[in-house]
Structure formats: C-alpha cells, structure tokens
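Novice: The data blocks that follow each hold one structure.
What follows is calculated from the coordinates using simple rules that are stated; it is not laboratory data. Keep in mind the model is a prediction, meaning the values are calculated, not measured. Cβ atoms are built from the backbone, for glycine too; each structure is taken alone.
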Structure 1
Amino acid sequence: MTEHPATAATRTTSQARPTPAQLAYQRERSFGIFCHFGINTFYGKEWSDGTLDPAGFNPSALDCRQWASIAKEAGASHIILTAKHHDGFCLWPTATTDYSVRSSPWRDGEGDVVAELAEACRDAGLGLGLYLSPWDRHEASWATDQPAYDAFYLRQLTELCTQYGPLVELWFDGAGSEDHPYDWDAIMTVVETHQPEAMIFNMGRPTIRWVGNEDGLASDPCWYTVDATAKSIYTDQREGLPGGGWYLPPECDVAIRRHWFWQPDDLSTLKSVNHLLAIWYRSIGLGANLLLNVPPDRRGLIDDHDRARLLDFATTVRDRFAHPIPATIDRDGARITATFAEPVTFDHLILREAIEDGQRIGRHRVLDAETGRVLVEHAGTIGCRRVHAFPAVTTAAITIELDTEDGRLAAVDAYRTGVERIPELEDQPRFMNEKIDARPTHS
C-alpha cells in the first residue's frame, strides 16, 4: 500500500508511547457509565446558576447499588459521577461550602452520595471516577478573586481525592472555563499526589482527551497523539500542549437521552438501540473509549426506560461479539496474513494494533487472501481496536495491507454476526435550551 502524504505527515506526531495506566484504560475500560445527578435533577435544569434551593435535593429512594448493578450488567467497567456540576452544588458534605447535600433534607442532611457510590462500585468490582466542575456559579470568588477560588477548588479536589478510595478518572469539564485561568500546576499536584493512577480528562496535564463533540463520535483516522485538546462545544479554541506530541487517547461522551440530567419531559428523546449501536461502532469501533450518560432520576434510581434501553443495547453488542474466531498472524513487511484454523464464514473483523510502543498504523485495507476480493477499503487507523463490517465471506485467510512496516498487529478475530453493515446514525431531537440558565457575560 502506498503511503498517503497526509498520513506520513501525521505519523511524525504519532510516536509517543502510552503509560501502563493509559494502556489499561484503553484495553480494560473501553466502556463506562456517566451519571449526571445533582440539584438540577430536581428542578428540570441542565445548567443552573447556583441559586437553586438545596432543600429541593431530596431523592426518595436513592440506591447507588442499583446504579452499579445496572452498569455491571451492561458491561461497563466504571461509573463517573458529577460530584459538582457548574451550579456548585456538592454531592458530598464538603467543608468548603454550605451548598451541598449537608443543607438538603435528604438523609436529614447527613447523606453523602459520593460515599454511597464509592462503596457500591467497590462491592460490584467497578471503578469510580469523579467529575468536579472548575466553573462554579455559586461560589462568588470564581468571578471575583482567582487566588481565593483556586484555594477553594484545591480543598474540594483534595477532599474527593483522599476520602473515597482509588479513583480511575478525574473529569475536568472545560464548559464555562474557556477563558478562565486556574492554577493547574497546583491542581495537578493534588491529583498526582493522591490519585497517581487516575486518568486525567482533558485539562491540566491530561492523560486522556475529549473527542471534541457530545455525540459520542470519534473520526477516522483516530490518532492517539495530539498537539492540542478541544476545550468545549462553545468554542473552537484548542489548548496547546507544551512540547506537542502527547499520547492522549480520546474519550467519547454522549447521553442516552438528548439531555445530560434526568428530565421529566424528554422520554421521547431516548436513543434507539440502532442509534446506540451506530455510536458504538464510531467510538469503541474506531479505537476510542465510550462514556455513556445514564442519569439517575428524582428517586435516585436509574429510570426504568433508560435501564431497559441500555441493557438491550449492551446485550446486542455482547451477543454480536460472543464468539470470536481467532487467526494466526504472519508478517511480511507491511503485509499481514491472518490465517484461520479452517475455512470460516464471517461478516465482521476486530483488528488490534500492538500499541505498547505507540500507534503507528495510519491506513489499511483488508482482502480475502484466496480470491483477492477487497473486504475493507480506505480504512484509517487501527489502534487498540478497529471493528469492520462487510458482506459475509468464506475463506481460510485474509490479507491486511498496512501503510507502514513499523505497524504491528496484536490480534485478528473474525465474527459471524448476521449483520453486514454498520448502522446509520439517526437524526436526533433538538436540545431544550430553555433548561439552561443563561451564562453571565464578562467584560
């Protein structure tokens, strides 16, 4: 295969190597559940301005074990909780502010959602990640006194990093903070001191990055090494990375409904199994990780409709890829021959690149080694996994042509699924902007 000039140019920034923690994230935590839960849940808001009465936070039957059980059944490896969203309301009894569960009637002001979820995740064998919004619309110092807010935020982050056991990810959302300065050196010191194995999402000294949209979609090629990260959906600005060439695999985030927090009036926006599958193929199937938001409702439980849809989707994926047919791999330069034990019929392939020394493969195609029939044409990167679907073929071997002799494949598996094409994305309903309290303008 002749190397495309654009691939050659990109490859110069593709030699960074992952850390063991990044490799584990890519290989063992490809699918996680996001739980947006907080004061907004009880007021029909997506963003609120920090003035909602904490007395409104009062889940009637909160059960984090239910969340964890559903996540486990869906095949997720971890849950990430919005410990504090942009409104500033804290789901743990922080010592930094009264705007928290401590001021709510739930559990008579003695409750701690983060602690209950941490225990539930430990018991279920799931990892726990926490989202702590840098933007805080309740805390006055955010807009008026940067050093004071930095100290405030560091205290909150330290509480979360020291009181709830090991964390697999710390999620720093750039929304609302596009042009706001923070003491990222101090913030990262807290994380690196107390949670050195946690993935750091997108800001500070990140170890993973935001894919750049809230639709759950990666693109092809899906390079892991980048020179900058996207900040938020509200700006095209990108944050440059010192020295460039950082190994930052992408995480794709998307909500199971149109909105992030549970809403009483958006059941009609619940994504279909077909659309969720279309996202899966365009995220996990392109070598990225997927974080699917499934928010608890006002009871403090995962909504029955959302649970059923999530599990239908997860069962479809599990059944589709339950029976791999492994191939042995022989390499001759940039040409790979994958041979099966006997002639087999299949309509899917999963290719896995050996990425311990970095991602190298920028383009590839797949052919039936016996007939020369092209199964996959004009494909880009492979990365930790690349999923292909095509009309069924029966053969004992396939040829995989790479654009570089430096590329290595770790595994090739075929599947007979009965499905011969990747599902199309479906049109999605509009976002209800009236659920967002307007952002203040600053001169």
Structure 2
Amino acid sequence: MSCRFVLAAALFAASAGGFPSTCSAAQLGDVEHIIVIYLENRSFDNLFGFFPNADGIAAAGATKIQVDADGKPYVFLPQVDKAAGAVDDRFPKDLPNQPFSIDAYVPIGEATGDPIHRFFHQKAQIDGGRMDKFVAYTNMGALPMGFYDGSATKLWDYAKRYTLADHFFQAAFGGSFLNHFWLICACTPVFPEAPRSLVAEPDGAYDDASNLTELLKRPDKVTSDGYAVNTLQPFDPPHRDEPTLPLQTMRTIGDALSEKGVTWAWYAGGWDDALAGRFGNFQFHHQPFTYFAKYAANTDGRRDHMKDAKDFAWDLLEDKVPQVVFYKPAPDLNEHPGYANVLEGDEHLDQVLRLIGQSPIWPKSIVIVTFDENGGYWDHVPPPVIDRWGPSTRVPTVMISPFAKKGFIDHTIYDSTAILKLIECARARVFGRPRQEVQGPDQRLRLRRPSARAGLQT
C-alpha cells in the first residue's frame, strides 16, 4: 500500500510555504502512537452541516429536495417515525421538503428513531449521486433529513482547534458491519456457500427503479456472488443467536502490524462483559477482528489484542498504550441513533480525549475521531464513484494531534481506508525500519482502494 495516499497533508503543520512537499521520515519519526476513535452512524451534514467555512448544508442546492420512489418531489416530508410504522409525535406533521433541525423538537441529549442503513438501501438513497431518495428508502419518515446544531458538542470545539476533514467518506455502502471490515482490512468479507435465505438478487436487479421498493424487502445479507454486505454475527462467541459468518482469512492491518513487531490493540466498551455472557451493552458486529481466524476464540491473537475499554484508561494512566489503538465505545456511548444519543456519546468522547491529552503519550500522538457510517442520514455531497463497494456518504472526521494543522478545514477527498494508509505508512517508515532507510514519498493525496478479495495491500 503506497504511503503517498495518507492523511499526512492534514496532520503535519504547514510551513510558511504551505503544505510540506513530502511526508518526511523526520515528521513521522516523531509519531509514536496512532489512535483511532470509531463512533457510530452520523453523516457530515447531520452534525457538521453548519460548521463555518466547511462544505455544508448551505451548499446543498437541489440535493436537499427529496423525491419519492417514482422520482416525484414531496410536497411535505412524511411524518417522522420513532420505529417502523410508529409515529414520533415530538415532531410536527407536514415538515417542509428540506433539511430540518432535529433539536428544534428533540434535544440533542435525547434519542431519536434509527434510520435504516443497509447496503442496497443506501445505494438507492444516493440515487446515482443525486442524493435525493434518503426519505424514499428509509423506515423513519422524514428523519434522515434532520440535522443537529453541532456547535453544542465538544467534537465541534476540537474541530475548531485542530483539523476537520469535510470530504471524508465512509469506505463502503451500508452499515456498521461492512464498514468495520473496511476499517481494518479494506476488504469485503466472503461467504461463498451462504444459505439462500441470506442471499440477495444479482446487483443489476437493483438498477430497476420500478421494482426497487419490493426488492429491498427481500434477503440482502450476502450478494449473489458470495460477499457479505449486511450484518452477520461472528462465527465464534460472543455472538447473538443469529446467522454467522464463516471465519475470514484475509490480511488485516493487525496482521501487518504484528509482522513488523508493532504493538496494537482493539479496545471495546463492554468486551469483558460480553466474554462473561453479559450482552446488555455490547454490539458484536462492531468488533471486526473477531470475524477472522487469527483472532477467533481461544487464540493468542484474541488474547493479545482484543481488550476492554477500561483497559485503555488504565494503559493511558500507566503509560502502556500500544503504538496503534482502535477505540470503540460501548453502544450507549457511541452516538448511534435509536439506542444512544449525541450528547452522552460526545461527553464520553471528551473524557477519552482529555485522558489522552493528559497522558505521557500525547506529545507524540495522532488521534483520529471518525464515524463508521452515516446511519441512514442524508448528506448533500455525492460520494466518488470507485467500485461496487463504495465509498458512500461523508462522515465527520477530526484529526487531533500536536502535529495537526490548527483551525484547518481539509477539503481533500478521503475515505476510511486513508486511516489504514496512514498507519501502513508509519509502520513501514518508522515502526518497522530504521529512520535513515526511509525515503520521503510523493505527497499528493488521492483516493485509491485495493480490491475486495485481496484485502490489505502492502
């Protein structure tokens, strides 16, 4: 994986002449820790649509007008639901056909309904880049068009002080399951012998708009050629009593780091409870490494690298943090619509960032706060067209670091795989080889994606 496709332009402070011409070994040589905090289910416009000088809702143009499945503009948006078929009477009827403020009716510290966010649904909502069918193919009425006053959040304050990426797209269409895979392996999991009850129609069938509403009611977890795209449970426990995905063998970022002797861990809220059979505040499909044979139950990989969120707090206090960290908050703190809210998750995020900022590792750390996917919420910017997997809509992403440009909005196009590329670049140049052996790569930043079958490319 080429190091020239990393987030380095946003992370390293500009000289008087602007961007540094190379991502030099000296710059990355000062970085000892990369920490990725992975939140849940918010589009960029849902939280940052009115961030000053960012590409926000004011630039939406025609994409803010939603049309029904037949392409006819709504006169008024449908009633907001709080569950499928259950009206949320906190919102008024007859909302205008345009984005609306959620917190004008429901405070940012209260939960709303949970808009559908599945692979084929999301492709239909994007509607070939017109971004005008988020209401037509949801289960929550008008809710996908809602936004918050993000200035009420601590993350907004961090974005003002550090670097906000306003063209950062989720790597894959659909929900958390697939996007967590793309975060750690830039790959789509395979299930070649999936039961017919899980298998979708051929991809091309979903191009027929006249039959799309009916098609989206059919099985959709696995594509007709054997790729898992909607939520399946890990093969080994802990998991729900639902269909499972066979253990995967593709190469992950964890494998690459371990091969180079780079320490790393995935910290998850509720992990220890889940291992003990207490599942009340845990999401199994938010733990991507557990789907892989190297990190299956009773393996050294699981024991060495899968940790509880409280272990991260202790490791920060005791200066034992691995070189690469993925941090996944517990469900009630991850900002996911339906079972969580923005404010409580944001307060937890601030606590974690303060712990990092007060720890010995802060002066040599890069922290990337991002969201796995849009959660079914509208965003006005069409994603780049790369391949059948994505990328999909924009998600808020803030880079917080002593090395980050201060008060900067980065308009470069990225998707979640850019995080992998940054880690790979740092691994190859600093963690894995003597600094004097490293040559500075081309600094141009372009969106590039490996093939789904090949997994992480090095």
Structure 3
Amino acid sequence: MGLDWRGASRIATVLILALAVAGCHGGSPRTVPTGAHGTVATTSPATQACPDQPPGARVLTLTTNDNLTLSAVEIGGGARGVLLAPEAGTRGECGWMAYAGRLAAKGLHVLLFDMPCQGTSTCPKSAADDGQPGFGEEGIVAVDTALNELHSAGARTIVMVGASAGASTALAAEAGTAASSAPGVAAVVALSADELGPLPSEASTIHVPVFMAVADGDEYVSTADERKLFDALAAPPSLRTLEVRPVGAGHGWDLLADDGFTSEVTDFITAHLAADYTVWGAGAKTIVLSNQSDEDQASWQAYADHLVGEGYKVVMWDYTDQDPVTNLGAIVADLRAHGSGPVLLVGASQGAKTSLVAAAGIKPPVAAVVTLSAEATLNPGIDVSSYVRRLTCPVLLLTAAQDGYGSADAAKTFQADLPNLARTLTYGGSDHGTQLLNGSNGATVIADIDVFLKAHWAH
C-alpha cells in the first residue's frame, strides 16, 4: 500500500510567478492533476504574495476540510520537503521567505503558509477576539492541510519547522498525528515555542526527532517552560535537542539572524531529509523496518524508540509506486554505500513478505530477517516460499496462532523451507503485524526479538 493521503480535503489554486522564460506569460488558465482525491490545481498568471519572494515561487490557495482558505507559497520541488509554520502577527508566511529561499537553494521542496486569520487566509466564525485566533485547533487543521498539500506535490519525507506560536502549533499537530488527517513527518524544528497551553502534557506522543531552541531571557516563553516541554517528548534523548541561545538572540525566526545557528538548524533539517527514508539513532548496526500495507512508517515509532534505546540505528520508509522489493533493496544498498554497518530487516505483514523476498536477492546477505505475520503470497502473485528457500541468513518468524490472514500456516511452510536457519514463535490470539508489538503479548514479543537481535548479528 502506498502513502495514505487521508483527511483534509485540499484544493490548491496555483499561481505561477512570471519567469524570464518563454511561455510563462498570461493567457488561458490550464488545469493539471495534483494526485489526491481527484482534486486539481489551476495555474493562472503570475502574482506576488511577499515582496522578497524568489523567482519561480508558486502562490497557492489551500482549502481545509472545514472550508477555510489558506494563503501559501511553494518554492522548489522534489521528494525532500520542508513545511514552515509562521509566527503570529502580520508578517505571516512572508516572515519565512528569506529562509525558505535558502532551503530551496539546497534542493529542498518548501511550503510556507499563513494560518487562519493571517494575511489573505480566511477566519473561522468562531475565532476569538483575544489570544491567537487561527492558531490552536484551527492552526492544527491548517498544518495538516499544508502537510497533505506538500505530500501531494511530491514530497515523500518532510521536516516541519515552526516559529513562536507556529512552533507550538507544529508540535501540537505532530502530537495529534495518530488521530489527524495528516501523514507523519520525519522531524520537527521548534524555535521559541510559546503559547504552550496543554502541549507539555500531550508531548508524550511525539516520537520523531525534535530540535528546540530558545533564547535565554526570552520575554515570551521561559527556558524553564521549554525544558518542561522538551523533557515530556517521547523521543529518546539521542533524538532530541534543546539549545538555549544567548540573551538577546531573538525570538522565533529572529533566532536565524545568527548564521552559525542557521547553519546548525539547516544541517538538522537536511540530515533528516538525506534520503527517501527516515533514520533514527546512530548505532553501528542498522535495522530497516518495513510496514504493513494499511500503515505508514509512523506505525513503527514507539518500537523504533525502543530499538534506538537498545543502541541500534533504525530506518523507516513508506511504499511508493516502485516495486517494494526493489525499493527495499535500494535502501539497503544506499545505507551500505554511506557506511552503515551490518543491516537486519524487520517487517510486518506486507513488509514481512517484502523483507523475506528482498533478502534473497541482497548481496552480501543481510545479517538476519525478523517477520511479524508474513503470509504466503506477496502481490502480485509472488510465492514467498520460493525465496525463503534461497536465504542464507537467520530468520525469526513471529505469528499469532489465530492470525486471520494465514500467517500461522505460512510460518510452518517457511520453517520447513529453512529448517536450520529459521525459528518460529507462535503467540496466543489473533494479533497481526505491528499489533503483535502493541497487543497483549507485546512485551513478550519485543523481548523475544531483542534476544534474537543480540544473538544473530554478523561479527
């Protein structure tokens, strides 16, 4: 299953800026598909959202699923995306423009937008006269909508960056990803997150890497409050950073006035967009997690935290239009080309079958394979058993006894295919795929995998 662009309905009106290129003049509008839910993007003559907008930027109007319209600007293109959530105030998306241009110059696909009630974005009828109308719940919906737009426009991996109220809104959106319409992100940068509200109590659901920064003596948020938020994050210590900048360094995006700090933030962003997969941790041994067909890489986050805590480097990825076996093989090759040590594959359901089939063709062999509920056939019509018989590495086959998709029977076949290298563990119940990690047998399953990992790495 490919990435699931659930939820927020989006209509993007794309206004292409005038370029010094033939054919970029006015004329009859044309429509091109955007790819999600059958919606279309309409191109029109050039317009300007911000005075310092770089050539080639595209002005968009996004529509949320509660029919608010949001002004947005897209710069650059490609699979590596950055979403910039603005501070409160009149500058809105334009406050990010200089940094957005710097990111786009590095080949990144950048989307910046105005929150509800900012710029030309519309305001909800319920917007209060006090506080920060357009942030809060409306802001979370806006972030989800912008994430969906960036994914639909081709970004496969995204880092979310927010300043001030936009930082706390970005973190709140990530905290609610499991229940929201938006796909997850690879990492979050939060510059002077303020207006925190209940966020510290909700941060325990944020598993992705987070880079936080605040100036000592910031008049809008204290370092103590930032530390409380930072300490509440679920991400392991190795995946989160809180940098306290000197007194007077500024608030929100003004922190980027320091070139050295800006380079540090940019390095964090690019490190988490380095490839078409997400890397957590920095261990010498790498585990690649392949998800089941009805989930994306976010389904692995809690387990990935555990593996990072055990000292492993963890790689997660999402299915694309490419054959998943080919894609997984390419990920392993890329990891090895960049100096990763031994690689082990772990997969759930479709990811389990993909791991078994891919392992048969990866040279040199991976260290081992762990499968959660691998079935007998990988679509379209690939007999997994015929590949299992070719494996030369240890395999751990995990299944529930009453699995409703046939993995218990398939495990018996795979065990017979590989009697000297495979081990099958069967658990009570009917949990399938990642449910084995999270269900009533979860603690036992995780402990069994830990024992296998420590016993079967190549030396």
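Novice: Can you tell which of 1, 2, 3 yields 32 when relative contact order in percent (Cα under 8 Å, 6 or more apart) is derived from it? Working shown, then result.
Specialist: Working: 1: 19; 2: 32; 3: 10.
Working through the options, I get structure 2.
Novice: Starting from the value 24, 18, 11: which structure in 1, 2, 3 was semi-axes √(5λ) of the Cα gyration tensor in Å, for residues 222-333 alone calculated from? Display every interim value, and only then the final one.
Specialist: Numbers: 1: 31, 25, 10; 2: 24, 18, 11; 3: 32, 17, 13.
Structure 2 accounts for this read-out.
Novice: Next question. Of structures 1, 2, 3, which gives 3.3 when distance in nm of label points 7 Å out along Cα→Cβ at positions 174 and 326 is computed from the coordinates?
Specialist: 3
Novice: Which of 1, 2, 3 yields 11.6 for mean projected area of the Cα convex hull in nm², for residues 158-285 alone, as computed?
Specialist: Values: 1: 9.7; 2: 11.6; 3: 7.9.
Matching structure: 2.
Novice: Continuing with the same structure: Which of 1, 2, 3 yields 0.97 for Cα Rg over 2.2 N^0.38 Å, for residues 86-301 alone, as computed?
Specialist: Numbers: 1: 1.05; 2: 1.16; 3: 0.97.
It must be structure 3, since only it matches.
Novice: Okay, next question. Name the one structure among 1, 2, 3 that FRET efficiency 1/(1 + (r/R0)^6) of positions 78 and 166 (r between Cβ atoms, R0 = 25 Å, to 0.05) of 1.00 was derived from. Don't skip to the answer; put the middle values down first.
Specialist: Numbers: 1: 1.00; 2: 0.30; 3: 0.60.
So the calculation was done on 1.
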